Structure I
Amino acid sequence: MRAYVPDYDLTSPGTVDEVLRLLAREPGVWRPIAGGTDLMVLLEAGQLRYRNLVNLWRIPELRGITASETHVTLGALTTYTEIQRSELMRREFPLLVKAAGWTGAVATQNRGTLAGNIANGSPAADSPPALLVYDADIVLLSERGPRWVEYSQFHTGYKTNALEPDEIIGYISIPRSARGHAQYLRKVGTRKAQAIAKVAVAGVARMAGRRIERIRIALGSVAPTPIRCFQTEAALTGRVLDGAAIEEAKLKLAAEISPITDIRSTADYRQRVTVNLLEEFLVAQASGLSQRQAGGLHYL
């Protein structure tokens, strides 16, 4: 059953300050909406439970990709298309660019925003694994001032997060620390395009000879939220990457995830594929590949 549009109230402030005043005056009443690619699906199906929507789309302060010497900052309204077109993002953050190209059709990429993907909180979303391995921070805005949250701590459960009722996502800040790292991203779905992930694995690693100096591993579709695999990373950091280290990492990873059986896949399949993709990533590191792409690997 479709929603009855007159039941909904939409307001479109022109500035961030106007939005924050509204949320502070009536916390929990207004639901921010950006590109609307997720919420409009719910509206069409008559399942959108939020009746008061505040439109962020026209606010220029929340747009743009800027860079300092140490960080790249993406406005909350940065679209997947803008990420793909950015020379800086293609050069330094190819995993996020690839994930942006996986997200829906071209129309969705033109309208959908990075902050919307984050706030929606789907464990199968395409951008979170890349953001997690890049050590992204989320900058939350309210009348009380900005608040920084490590992205790995932002999702608190299935479709829940650290946002307070009077806050919006303002910016996503990514340190430029992945330069010189091997970068890996693989998504397994039912088809090559416009598929919801059964499993997604992202990784970045810097080697010193055969020893892992630094590594980040993140997963999608294998837990209630996108997850950063801290225990697996700790088991690998500083290790010579031999067969024993890889086998130990696979056991650690299997213990960190909690896949489910649903309409898209089974828990057993997700478990097996996740471990296999980790092995693919690590074997490539141990083989000393450099300056070329192999499978989902990018060497920068």
Structure II
Amino acid sequence: MADVLWFNGRFTTTDEPVLTVEDRGLLFGDAIYEVLKFTGRAPILARAHWARLGRSLEMLEIPNPWTAAAFAAVLEGILARTEFEDGIIYLQVSRGCGTRSHAWPEGMTPVAFAYSSRFRFPDEAMRTGGVTIVTMPESRWARCEIKSVNLLPNAISKTAARRAGAHEALYVDGGNVVEGSSSNLFVVLDGEIVTHEKGSGLLPGTVRDAVIGLAGEAGLAVHERAPLLADLDRASEIFLTSTTSSVLPVASVDGRRVGNGTRGPVAERLQKAFGALEVKEADDWSSGLRL
């Protein structure tokens, strides 16, 4: 069954081919994207996604095709037409279409689309038992803070992890652990939480930022610095965060058990806190609160 698609100001379905061969997102990866989770037909962390989308576009000098109100209206329109209650919305904005040339001409008109899709979120077994991850050398470009569609290294790493029987690939750069191929990393050391600081090598995850805030509210110390590869062996807990996995505990790294090999108390506490945040976000949207 086709999903609901918004393309450059109109609604259609994903059955309709809409991109041309000269779209710069297709030819050069000259585009940014966002993925929002929705539950009960209400998007989660919409304000944070809107803010990050704007930052990525600004860094690439692509005009934002939406105002905040127009962006919210697109989300409303998609969710009103979507037949299922829970899933994701994928949004993408490219610089535009034109004759293929590495250097882009000034004044291009962005091409934007968004669509809803079903998604299989982690089940309770994964949320309690945790997942396995493997480490790999950093292989991405140096501007990971831009949420661009240049994800071939991520796709290669994720595929290699799955072939190794693992859930996620974890990037290591010179002995420092950065993040996963599609997630941010948190390590619990001596009762305190460590996660990589923001910068050009890290994608500033919306759930990452929310979890840091929730940890602070719960009285948990969070240090933003690069965890060391050696820290993974002595961590009492490790967990991942992302839009589609929320807070996901790690049971083992490179075949070595983490803690007791299942969800720890810090991850459990933050899962509950983030679950409550999701409920509030959905209630706020349902009551008419927007961006």
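Miscellaneous remarks
- Structures I, II were compared on distance in nm of label points 7 Å out along Cα→Cβ at positions 34 and 66, and the highest value belongs to I.
- Relative contact order in percent (Cα under 8 Å, 6 or more apart) from the coordinates reads 19; which among I, II: II
- When semi-axes √(5λ) of the Cα gyration tensor in Å, for residues 154-217 alone is computed across structures I, II, the figure 28, 21, 11 traces back to I.
- When distance in nm of label points 7 Å out along Cα→Cβ at positions 194 and 250 is calculated for each of structures I, II, structure I gives the greatest result.
- Value 1.5, calculated as distance in nm of label points 7 Å out along Cα→Cβ at positions 74 and 98, assigned to which of I, II: I
Rule-based calculations on the coordinates, nothing more; no lab input. All values reported here derive from a predicted model rather than from experimental measurement. Cβ atoms are built from the backbone, for glycine too; each structure is taken alone.
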